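Just below sit the structures, each encoded as structure tokens.
Rule-based calculations on the coordinates, nothing more; no lab input. It should be emphasised that the depicted structure is a prediction, and the values quoted were computed from it without experimental measurement. Cβ atoms are built from the backbone, for glycine too; each structure is taken alone.
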Structure P
Amino acid sequence: MSQDVYGFTPTSVPIEIDPARASIARVYDAALGGKDNYAIDRDVLRHVASAVPEVNDLAVSHHSFLTRALRFCAGQGRITQFLDCGSSLPAAENTHRIVQRIDPHNRVVYVDNDPVALAYGRVFLEENDNTHILDADIFNPAEVLTSATVRAHIDITEPVALLHVGTLHHYLRDDGADMMKDYIDAIPSGSFVVIAHFFDTETPGLSEVAHTMQDLFLGGPLGSGRFRTRAQIMAFVAGLDIVPPNPNKIGELDLCDNWWPDGPQLTPLNQVQRCIAAVVGRKP
């Protein structure tokens, strides 16, 4: 396996299903209360929860954001094809179920190389003809975009929603801006890019929480999970028109829970909910 400054690159090669090795997909499943995970995956969360008890809210907040962003793209954005980098397990409602409730003809291609995610993805294939899965490295745009699966089911001349929700904080090779630029350069005008990312607010107190979680993720069984700053996350969507996160703001990065919430926030966000941010950009 290729190495980086942290000694681990989570999706550079396919991995074996190994109950003794933590999996990104299974850790998220555990955080969302799912059953498709092993003790090692739950250990990741317990390891971080020893210092930051609300750690599971990272996954809860980003998945709730994803649901709202998908409804926006499929509804207001009139997007009919979705390229989802990093498929989730059944504990989370999946992209195809959300967008195909709006229009059953909406097409979804999931991309992953985690064997557990791929196994569930193949079950999705049995549900309808508009859902497909590609075994590829989500951090290799050329591999993804030139694949036979994407060419067969995504019309790259028409707008697409490119989803990197809960994935880019596992990209550790460099700052990731050039990798995302390769994706954005390849998609047409009118396309949307949807991102949720672990967030270092660079403010007293919260920044220390972010650094604590980062150190525990990187030093624990998972070996990945970088908290980036506002400037670093916004570099992923350079050149895009940013969708305002709510009626009172201009287009900018905001917390996942603040992005067009379904109703008023009746209780204050906790420290973890304030360390996961989202941005949606439209290619002009």
Structure Q
Amino acid sequence: MPYAPSDGARLWYEEAGSGHPILFIHEFGADHREWEDQLRFFSREYRCIAYAARGYPPSDVPADPKLYGQDFAVADAVAVLRHLNIPRAHVVGLSMGAFAALLLGIRHPGMATALVLAGIGSGSPKHEQEAFRAASRERGERLIQEGWAGAMAEETGTSPTRIQLRKKDPRGWAAYMERLAQHSGLGTGLTMQRYQGGRDSIFDWEAELRRMAVPTLIALGDEDWPCVETSIFLKRVLPNAGLWVHPRTGHAINLEEPMAFNRAVADFLSTVERGRWSLDATPA
């Protein structure tokens, strides 16, 4: 199996296609396999890389809680790119992965030719942060003790922002639930406690965000209520961002609406590559 070394963990990755690189970073409730529809579509014209985050087999599952958190998440994305000798790439993230992609854009803007931030920002609004962190600590402990074989998977798959997938695509939802049950309780539990429950509020980054010029597409399902406020905030403060909203869609937007998501991302990347994304650009 191919692995990229990072601080305290080896990261398993897969590749498809050739061309300008796209790095896909998955969400908390999924793994690298959630990007299959995107790898099949974009690998026709791009070099696509998807990796499993630390704590998600076949990547390593560190037992030390100190080896989890937002700093490791960003460093892991950078480690995969550097291992593959990729100096610059488009970076596409969902939820937890979108948080890492945004922080990569802030800390390593020269490595990102474009960012796609899908389903970003749950728990970031200041009035929600304390409760979100407390719930993350409690849920993380449950995952460490119980794993995903029982109630945790069902609670996740039928939550208000995910039930849309079951309604639209029962087969896709069943496959998602099968993958979810295979996750490491220890790895995801520590991820929930240390990363989800310990990360910054995106609202605290306003000064840095106003300076970040990386072309950015914010993708949002209109029923993904925990992410609406943060997505609008990002659209307001990022100088080079657009907001794409898909109706009647929840959190896992790339699984619920793969054709629409792929087309929106493809159109965005094409516009960026043609130098036509920035509204400040002078017409030729």
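Summary of values
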quantity	calculated
With semi-axes √(5λ) of the Cα gyration tensor in Å, for residues 70-189 alone derived as 28, 18, 16, matching label from P, Q	Q
Source structure (of P, Q) for helix-only ellipticity at 222 nm (-39500 (n - 2.57) for each DSSP H run of 4 or more, over all residues; to 500), computed value -10000	P
FRET efficiency 1/(1 + (r/R0)^6) of positions 30 and 78 (r between Cβ atoms, R0 = 41 Å, to 0.05) - structure with the largest value, from P, Q	Q
Parent structure of the calculated result 2.8, given that distance in nm of label points 7 Å out along Cα→Cβ at positions 102 and 206 is the read-out and P, Q the choices	P
Highest-scoring label, criterion being distance in nm of label points 7 Å out along Cα→Cβ at positions 62 and 222, among P, Q	Q
